Structure formats: C-alpha cells, structure tokens
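Read-outs throughout are calculated quantities, based only on the coordinates presented, and are distinct from any laboratory measurement. Computed from a predicted structure; not experimentally measured. Cβ atoms are built from the backbone, for glycine too; each structure is taken alone.
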Structure I
Amino acid sequence: MKLRLQNILKVESANIELGGLTVITGENDSGKSSIGKILFSILKATNNAKQVDKLETLQFINSNLLSIKRLFGRFNNYDVLKDIKSISIDLIEKNISVEKLTETIKDASKKYSFTSRQAAIINKKLTQTQQSLSELDNPELAIRRELDIILRSEFMEPLNSYGTKYSSINFHDDTTDTYGSDISFNFEDGKISNIKLSGESSIEDITYVESPVYLHILDTLRMSSSVPTKSFRGMSGSLQKGNIPYHLGDMAEKILSTTEDLLGLFQSTGYQQQLNEIKELIEGDFTVDKKSRQLHFRRNGISIPAVSVASGIKSFGVLLRLLQTDSISTSKMLVLDEPEIHLHPEWQINFCKFIVELVSEGIPIVVSSHSPYFIQGLRYFAAAKGIEKEVTYYMAEQNTDTGLSTFNDVTNDLNKVFTLLAAPLREIMNVDAARNTLK
C-alpha cells in the first residue's frame with residue numbers, strides 16, 4: 001500500500017509505504033501528524049460512503065416524506081403522499097422521477113399558502129432526498145460529501161499548501177488484488193475538484209489515536225453537539241460530533257463500545273496473548289459500564305474512574321479497548337500520533353514491543369514520533385521479531401524558503417533520524433560550559 005501527497009498543508013511531497021509498520025518522524029511543525037490525519041480522513045470517508053445502501057436510503061427518504069406529509073396533514077384533499085412507502089420504493093427503483101415529485105409538492109405548497117418557514121422545511125427535505133438518491137447512483141458524489149465534512153472537522157482550513165493552487169492525494173492498495181485499488185483526490189484552491197475510484201481496498205476501517213488523555217473526557221465527547229450528516233453514519237446519536245475533530249468521536253465510540261460481549265459469544269480474539277500481557281503490565285483491566293457507558297479501570301476488584309488513572313496506563317488502555325472491541329485487525333488500520341508523550345521511558349519500551357507484536361500479527365500501523373528513544377525501541381523489537389523488512393521509516397526535510405516538507409525514505413539511513421532528533425540533547429550535555437557562561 002502507498003499514500004502519495006502533493007502540496008497538502010505542510011507537506012510538499014510524500015510517498016509513504018504502508019501495510020506493515022510505518023514510522024514517520026521529523027521536527028516540530030513539519031507535517032508528520034498531518035499525514036496520519038489525511039490517511040484517516042480519506043479511508044474513513046471512503047468506507048463511510050460504502051455504507052450507503054438501498055435499505056438505508058429507503059428509510060431516509062421515507063422519513064423525509066413523512067415529515068412533509070405532516071405539513072399537509074390539515075388539508076384532507078391532498079393525497080399525493082398518501083402511500084409514502086410505495087413512493088419511496090418507486091423513487092429508488094426509478095419508477096417515478098424525484099424531480100417530478102419535487103415539482104408537484106412545491107406547487108402544492110404554493111397552492112395552500114404555506115409560510116416561508118414551512119416552504120423552506122419542505123425544500124430542505126426534498127433537497128436531502130435528491131442528494132440521497134444521487135449518492136446511490138454515484139459513489140464519487142457520496143465520498144466527496146463524506147470527505148468534505150470530515151476534512152473540515154479535522155483541519156478547519158483548505159488543504160492546499162500555502163501559495164499553491166493544485167494539490168493531490170492518492171491511496172493505492174495492492175494487498176489482495178494484482179492490479180490494486182486506487183482512491184485519488186485532486187484539489188484546486190483547497191476544494192475537491194476530482195475524484196477517481198477503482199478496485200476494492202483491503203482496509204475496512206481506520207482509527208486515529210491522538211492522546212490517551214481523552215479517555216477521561218469521553219463523556220464530554222459524547223455530549224458534544226451533533227451535526228446532521230451521514231459522515232457519522234454508524235455512530236450512535238450521542239457521539240455524532242460537530243464541534244470536535246471527527247477522529248475523537250470515532251475513537252470514543254470504539255472505546256465505549258460493548259462489542260466485546262457479543263464477540264465473546266461467537267469467537268475468541270486472535271490477540272489474546274497481547275491482551276493478557278497488557279493487563280499484566282498495567283495490573284488491571286479497562287471495562288465499560290453497560291448502563292452508564294462509563295469507562296473504568298479495575299484493579300484488585302476496585303473500580304477506578306478513568307480521570308484518576310495515570311496517563312501511561314491510559315495509553316495501554318487505548319490499545320486494550322481497541323483490541324477488545326475488534327476495532328483494529330488485519331483489515332483495520334491504526335494510526336498513533338506521538339504515543340511516547342505520556343509514557344515513562346520503561347513503558348515506552350513496552351509500548352514499542354506491543355506495537356511490533358501487533359504488526360507481526362498482520363495489523364497495519366502508522367506511528368509518528370520525534371523521540372529517538374522510541375524509534376530505537378521500534379527498531380530493536382522489529383529486529384528481535386524478524387520483521388525488519390516490514391518496517392519503513394520516513395523523515396521530514398523542510399525547505400527553508402517555502403516552509404514545506406518533503407518526506408524521504410530513510411529506512412536504510414537511520415543515522416539521519418538520530419542525528420536530527422538527538423541534536424537538542426547534545427546542546428545541553430555540556431554543563432561545565434553552561435557554568436562558564438556565568439563567569
């Protein structure tokens with residue numbers, strides 16, 4: 001698998017190999033986190049759009065027409081929407097034209113002298129119905145809508161790099177298909193100008209983990225205001241986010257899921273060894289109360305609220321919950337943004353070990369990091385596990401004139417990485433020289 005970016009935010013150029021363990025590094029504000037968020041956004045949008053099916057569309061249209069019918073309820077002689085179910089089916093099967101139905105309803109609203117607000121409500125419902133039908137016939141249209149909303153949620157700014165007009169994103173997956181699948185987006189002035197799709201990707205879902213700190217504010221995430229968009233299809237209504245980045249709502253939904261109870265009835269997880277090792281390390285387990293949907297850490301029979309749990313334990317708790325709820329697997333990618341930040345050095349090493357073990361089990365993982373200590377840990381355990389060939393390293397090199405970064409493959413030259421990231425430490429190693437500056 002490969003991800004190619006051109007003139008996207010801080011990224012001037014990137015050609016990133018995916019599928020095993022991908023490590024992205026560089027200095028602060030070099031765009032390394034943006035790569036993970038872009039990958040999350042395009043795969044999430046594409047897989048969301050796949051969920052647009054006839055049954056869901058039928059239910060959506062039926063609901064819209066029912067709302068319109070209620071507005072005409074006081075007019076006994078209006079029977080155009082008498083049989084909503086039949087009309088909804090006919091619209092999907094193209095037995096009747098949505099344009100013709102729209103025209104008929106709008107004419108009737110004028111005839112019965114609806115108020116401006118009532119007419120606006122009718123118009124909105126009809127427009128949504130037309131959009132829903134269009135997305136059934138045109139997957140590119142559905143993906144455009146999904147991606148536009150998710151990108152605005154994640155970045156809140158145009159995607160094109162400053163001073164550039166054209167940008168592009170391409171995701172190629174040849175994992176299960178000789179010819180491969182492609183998802184390509186072109187942008188002009190930050191807006192989607194073209195979408196091309198071919199084949200079927202092996203990736204069914206993706207999770208982006210920014211910080212374990214969010215574990216103790218899951219309630220806040222759940223209470224965030226919703227937005228009426230199919231981008232949040234599949235999430236419970238309380239987790240449909242409008243004022244927070246999409247990846248936070250997505251992570252919260254997965255962590256608070258009680259899917260593991262259902263999974264336990266039919267199958268045992270393929271990652272039981274890793275689950276047991278994590279529980280042993282943190283000396284406890286994370287569970288969700290089914291009634292309150294509150295996350296708790298249980299240790300020695302005592303239930304501890306997530307807010308009172310150390311950040312390092314929360315970091316492992318995220319991995320634990322994602323594995324327990326089948327949210328990461330061989331077909332469900334994981335992106336970890338600077339996971340070392342909240343970890344003690346000893347636990348950084350343990351975290352590296354678990355990441356490499358999951359990759360060896362076939363889970364595709366992307367890690368961004370600016371810690372030479374953490375990167376060396378990944379390198380060591382990949383060698384110990386015999387999967388060095390499945391690990392690729394990329395480093396951002398910034399253009400001082402444009403401020404943009406090119407991400408280069410440094411898999412065979414990791415000294416570049418350690419030289420760059422260790423430079424700040426070297427500058428403060430000579431304490432005697434610092435004392436001499438006071439003389």
Structure II
Amino acid sequence: MAEEKIFKIQRVLFINPFVYNPQNQNINIGIDPVVFRHAGQAIKTGVTFPIGLAYMAAMLLQSGYEVKLLDPLAEPLPLEKIYDASCWADAIVMPYSPGHKEGIKRYVSDFRGKVRIFVGGIASHIHDYLLRNDWADIIIRGEPEEAMVELARQYPNVSDIKGIIFRSNSNEPVINPPRPLIEDLDRLPYPVRHLTNPAHYWDISFFGQPTAWILLSRGCSFDCIFCSQFEINQRRVRRRSPGNIVNEMEQVVKDQGVRNFVFFDETFNLSDKFVIGVCDEIIKRNLNVRWWCSARPDLVRFDVVKRMKESGCIEMRFGIESANDEILRYLNKDTTVEKMRRGIQITKQAGMNFSLQCIFGSPMESEATIKNTMDFIRQMNPLYVSFNVLTPLPGSRLFEQIKDKLNLEDDLRHFDILHTDYPLGRFSSQELSGIIKNAYR
C-alpha cells in the first residue's frame with residue numbers, strides 16, 4: 001500500500017482582496033470601497049502599498065520559500081494571471097476585507113485545494129464563520145511574520161503554533177495561545193518591493209508621483225477608543241533604529257528611484273529623541289527625500305518640527321477628531337481642544353504644512369458640536385481635511401463594547417470608516433453620511 005503523501009508548503013501567494021468574477025477576464029478594482037468614497041464621489045486619494053503582506057513575503061523569502069505578491073487594488077490584472085499564480089501556490093494569504101466579501105467568497109471557493117490563510121483583525125473576529133463555512137483553513141491573529149514562517153515549516157502540524165486559529169478534524173475552530181510581540185524590529189527583513197511595480201503606489205500629498213510606504217515603529221502609547229490596533233499592540237511602542245530605517249529608505253531610492261515616503265506609524269511624534277534621530281540620519285546622508293507622517297498636535301515642539309522640515313517632511317497629519325472637549329474625553333484622546341490649537345499654531349510657525357482628520361458620530365454629537373468642529377477647521381486652515389464616521393472597528397475597545405449586538409459575518413460588510421450600520425448617537429447612518437458629504441462642500 002502506497003504511503004500517503006503529506007502536503008507541504010513551499011510556494012506562497014500573497015494577494016490583496018479584490019472583486020473576483022470569473023465572468024470578467026480583466027480584474028481592476030478601480031476604486032477602493034473606503035478610500036475613494038469621499039463626498040459620494042469616486043475621488044482617488046492614493047493607492048497604498050500592502051506593507052503587511054510585503055513583510056510576510058520577505059520573511060518567507062529569507063527562509064528559503066518561493067513567494068509571489070499580487071495586488072489587484074493597484075494594477076489591472078487579467079484573471080488568467082491571478083488564476084495561474086493561485087494554481088502555482090501551495091498556500092494563499094490575504095487580508096479579509098468586508099467590502100470585497102462576495103469576491104473573496106468566490107475566490108476561496110475556487111481554490112479549496114490550497115492552504116487558505118487570512119490575516120488581520122477582522123478575520124480573527126469572524127474566525128468561526130470563516131472556518132466553519134470553509135472560507136479559510138488558518139487565520140493568523142496579531143503580528144503575522146513569525147507565525148507565517150512557522151506555518152510554512154510545520155504544516156500540517158500546526159497545533160503548537162502560537163498566534164493562529166485553525167480548523168480541527170471535527171471542523172471546530174481551535175484558538176492557539178497568542179504570540180508575543182516582536183521586540184527587536186531591526187531583525188525583520190525589509191518588506192519586499194521588487195514583486196510589485198512602484199509606479200502603481202502613490203499618495204495625494206505627492207500629487208500622483210510614485211510613493212513608498214515605510215514602517216518606523218509599531219504601537220502607540222495612547223488609548224483612543226476607536227483604534228483597531230489596540231488589541232495587537234496593547235499600547236506597547238517598539239521602534240526600529242534610525243540607521244535601520246534610513247538604510248531601507250536609501251535602498252528604495254537606489255533600487256526603485258522613489259523619493260516620496262509615507263511614514264506609516266500610528267503616531268510618529270511620540271518621542272522627540274526618536275524623531276530627531278531619524279531626521280538627523282536622513283540629513284546626514286543627504287537623501288533628498290520627501291515624506292509625511294501621522295502625529296499628535298498636542299505633542300508638537302517647534303525645534304522638532306523645524307528639524308523634520310529640514311529632513312524632507314512636507315506635511316503632518318493630525319487626527320483631531322473633534323473640537324469638543326466632551327467628545328474628546330469620550331474618545332479617550334487624552335487632550336483638549338486648546339492643546340490641539342496650540343500645537344497647530346506651533347506647526348504653522350515652523351512653516352510646516354498640515355492636514356486634519358475628523359470623526360463624526362459620537363453619542364454626544366449634535367448639530368452644535370459639528371458646527372464647532374467645522375469652525376475650528378476653518379480657523380486652523382489646513383491643507384485639506386478628511387471626515388469619517390465613528391466606527392467600532394474589530395480590535396478596538398469600542399468594538400468590544402458592542403460586539404454582542406452584532407451578527408458579524410453580515411454586519412461587517414459596511415464596517416469601514418465612512419459607513420457604519422451601528423450609529424452610536426442621535427444621528428442615523430444615513431444622516432451621518434449626509435453630514436460627511438456636506439462637510440466636503
């Protein structure tokens with residue numbers, strides 16, 4: 001009797017979720033369901049590099065595995081190319097995106113013979129649905145890089161791999177213990193960039209020019225109630241060294257000719273020492289790059305902003321959320337309107353451009369608080385503003401407060417930052433959508 005062959009993982013396809021329709025021979029998502037829904041119009045604000053998938057791909061390459069990375073969100077791809085790459089792979093890895101639910105369902109159904117792995121906070125919160133309905137074989141929760149390598153090495157023996165959820169022989173979900181956070185980020189390989197075309201990734205701040213996303217740190221010491229990264233990082237901040245960061249930037253400039261960077265940290269200016277260290281390293285190497293970051297206005301320091309500008313920073317993006325102190329307390333922002341005002345004034349005095357991000361829909365939101373926020377925006381006169389709806393994203397403390405009321409596999413369809421099927425205050429979902437559209441006028 002022939003010995004049964006044990007399935008092993010050697011070739012892995014990483015793919016961004018997309019609209020999968022076998023009747024359509026050209027796959028081009030065109031616009032993202034969240035990013036391009038501003039003001040009810042298809043306004044394109046950029047195409048983000050899938051840095052999470054690229055980090056996992058880099059770890060596998062470093063460990064001797066074969067990988068491919070396809071991003072139908074960034075470039076038109078014929079269905080044949082996606083199908084061939086999927087057939088080539090032993091395992092398929094992708095984030096779960098509620099906006100692409102039906103396309104994902106068709107896609108994973110067509111490739112049941114592969115090891116189908118989902119990553120990200122949403123997938124881990126609907127693991128029961130994904131596993132029982134045969135959408136997935138394994139779900140990685142938390143930081144995925146090390147778990148991905150262990151999966152490739154050990155599959156199908158996964159019962160001792162921390163940080164995963166898998167389906168048992170009896171079709172029951174098994175939740176393994178969580179995986180410790182990666183403390184030394186410098187030991188991670190740089191995310192792979194040669195598997196995608198750099199010209200396809202851009203950001204509105206660089207007017208459509210090729211842009212590279214780079215991660216300098218993980219985690220944030222603040223505790224905003226709506227932050228979906230809270231569950232993963234638990235307010236733990238871990239930083240790469242300035243030399244390691246700028247080495248990667250230098251490599252991107254050399255290999256891809258890209259000089260525009262998005263610093264993809266949750267909050268870049270938590271530590272003045274770290275910010276100055278990165279800026280000094282960029283200046284020392286005379287990189288001649290441009291970059292922007294997300295930051296808190298209440299942590300702004302004049303000399304630090306000047307150094308940022310000298311090193312190539314063209315914009316700071318401030319999540320002010322609201323110009324009402326009661327709402328800020330509810331959101332657990334640990335700041336006040338006056339502190340934010342002072343920080344923005346310092347930013348202006350340092351000659352730095354800035355943009356603002358706001359969130360409408362808190363329980364105490366009213367016509368008056370919305371007017372206050374809009375008045376504050378006009379007074380501050382930012383480069384531009386983005387408006388979003390307060391959404392209980394999976395992984396956030398806000399989500400934990402209401403998750404028992406949700407039918408997750410259905411209700412998550414519109415759980416993005418411009419829509420929510422569960423308004424938390426006096427305004428309905430439809431009214432909040434109208435408020436956002438009016439705010440952009």
Comparison of I, II - label where distance in nm of label points 7 Å out along Cα→Cβ at positions 317 and 341 is highest: II
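Ranked on relative contact order in percent (Cα under 8 Å, 6 or more apart), which label among I, II comes first with the largest value?
Structure I comes out on top.
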If helix-only ellipticity at 222 nm (-39500 (n - 2.57) for each DSSP H run of 4 or more, over all residues; to 500) is computed and equals -9500, the structure in I, II: II
Given 4, 20, 31, 28, 14, 3, 0, 0, 0 for P(r) over Cα pairs in 10 Å bins from 0, in percent, calculated: source structure among I, II: II
